1. Among 1, 2, considering only distance in nm of label points 7 Å out along Cα→Cβ at positions 80 and 200, which has the greatest calculated value?
2. Can you tell which of 1, 2 yields 3.3 when distance in nm of label points 7 Å out along Cα→Cβ at positions 24 and 88 is derived from it?
3. FRET efficiency 1/(1 + (r/R0)^6) of positions 224 and 256 (r between Cβ atoms, R0 = 41 Å, to 0.05) computed as 0.60: which structure among 1, 2?
4. If we compute distance in nm of label points 7 Å out along Cα→Cβ at positions 56 and 144 for structures 1, 2, which one ends up with the highest value?
5. One of 1, 2 was used to compute relative contact order in percent (Cα under 8 Å, 6 or more apart), and the answer was 15. Which one was it?
6. Compare Rg/Rh (Cα atoms, Kirkwood Rh) across structures 1, 2 and report the one with the greatest value.
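Read the figures in this text as sums done on the coordinates, not as results from a lab. It should be emphasised that the depicted structure is a prediction, and the values quoted were computed from it without experimental measurement. Cβ atoms are built from the backbone, for glycine too; each structure is taken alone.
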Structure 1
C-alpha cells in the first residue's frame, strides 16, 4: 500500500489588499513576517504546488492522501477555500483523503468559534470507529484497504500570542488512541497516526519549547514498533526517524509548498507494517 503525506502548505491571501480593521491584532502582528519578511512571497505559488502534489498522488496510485495541518497562513475563509480548490476532487472522498488542522488553521479565537476549518474540511473528520472519539471528532479512524488505518489527532490550539505555537493532544485523545491501538478490529493493520506538531526534532531530540508537542513522549509510548507511524508537520524540515522497539516511525513532511523546498513523502505499508518512505519533489512546478 502507498500513502502520500504533505504538510504546512500555507495558502496565503493577499494581505496588502485586506482592511487592517478586519484582520484583528493577531494577524496585524503576523504582517511584518508575511510581507516585509518575505513569507507571503515564499508561498505565492502554494496553490499550484499543492494541486501538483494532489495530481501526483493519483499518478502514484496512492491508496490515501494525508495533509497534516497548516493549510492556511492565518485562518481566513479565502485561504481555506483556496486549499480546498487546490486539492480538487481528492478532497471530496474521506476514503481517499485525510486532512487535520494545524495551529495556523486556528490562528484566532474567532476562527475556532466559527469552526472555519470544519466548514471546508469537516466531512473528512468522520470516523469508521466513532466510539473511540474523545474530543469532538478526535481521534478519528479511517480504514484503508485491508492492511492499514489512518488515525487523526488534533494538537492545534489557539496560540496565546502569535509565535507561541506549542501543541498538545491531551489526555482524552490519548486515551481514545490507546483504545484504537488495542481494538481487535484493527489487528493486522498498520496504524498511521496523523498529528500536526512534531514529537521529535529532526535531530531526534524531544520537541519542546514554545513550538513543541507537550505530550509527544506519551504519544510515542502508545505506538511502539514498525506497525505504527506518526505523520506530522509544523517543523519546516523534511525528515524520517525509523521505528524502534520503543517508538513508531516518525515522518516530518516539512513545508511542502515553500518555494525552493517543495516536497512530500511517499510512505509504503506491507503486511501490516510501515516499511519505509521516500521523499519526492513535485515535478510540475
Structure 2
C-alpha cells in the first residue's frame, strides 16, 4: 500500500473507497476479525490547483464576507475527479479571487453543497472567519433550508417527518441508503404537500440534517421519489426533464455581525416552471391551503 497520511486514509474511508468483507465502510475504528479481507481503492489524484473561469453567476446577495448564489442544475459545486472545470468554485474564483484557499485548497469558500442536478441557493464564504462562522451555523442547525420538489405519486400523509439514518449503499458506491444507525448517521426531513396532481405531488422539504442525497433518499424511502431522479427513482423519467425536480428555494441564516436572521429566495428555474404548467393544464390539481 502506498504511503499516505492518517487523515488521507480517513477521508478515503469516509468517501466510500474502503470495503471490509466485501461491504463498504464509511466509519473508521471498525473492529476487524481474523481472515477479513480489506479492499482499498485509491482514486486518481485531484487537480493540484483550481483555475478561475469566467462563467456567469446569478448572485442573489453579496457583501465583503460571503455571497449567496443561485446555482443552476448541471453545475458541480467544486472540482473533483471527472469535474476539473466548469464548477461553481471555478466561476466564484473569477468573481472573487480572494476566496482561493478559504476552507481548503480543493473546496475554497464552500460551506455546504448541492447535488449537480439540484438548482438553487448556496453560500460561499470569502474569508476564513466567515467560513468558520457559517460552518458553526450549519453544525448547530441554525440554518433553515427549504426545497421545492416534485415527487412521483403521493406521500403517505400530506405532511410528515422522515427519520431514517443514512449511510453508503454497500453495493453501490455512488448511492446512499437508509441503514441501521450503527452503519450511518441520523437524518431527519420534514415535508409538506403544496399541490397534488394526478400522478405527482409538489412538496416543500425542510432537511433538519445535511446528509448526502438526504431529500432524494428520504422521499424514495417513502415510496414517492423525486421526479426525474434516475438514481433513486424510476429509470423511466416521468416528467419531460433532463434533471431531477429539486430546487433549494429558500435559505434563512444569521450572518456574521448581525442579530436578525435573513431569508434569501431563488425562484424556480424556467424548466421546472414549465413542468408545473403542463401538469396544471393536464390534470385536476389540488392546492393545499397553507397557514
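1. 1
2. That value comes from structure 1.
3. That value comes from structure 2.
4. Answer by largest value of distance in nm of label points 7 Å out along Cα→Cβ at positions 56 and 144: 2.
5. Clearly, the read-out refers to 2.
6. If we compare Rg/Rh (Cα atoms, Kirkwood Rh) over 1, 2, the biggest value is for 2.
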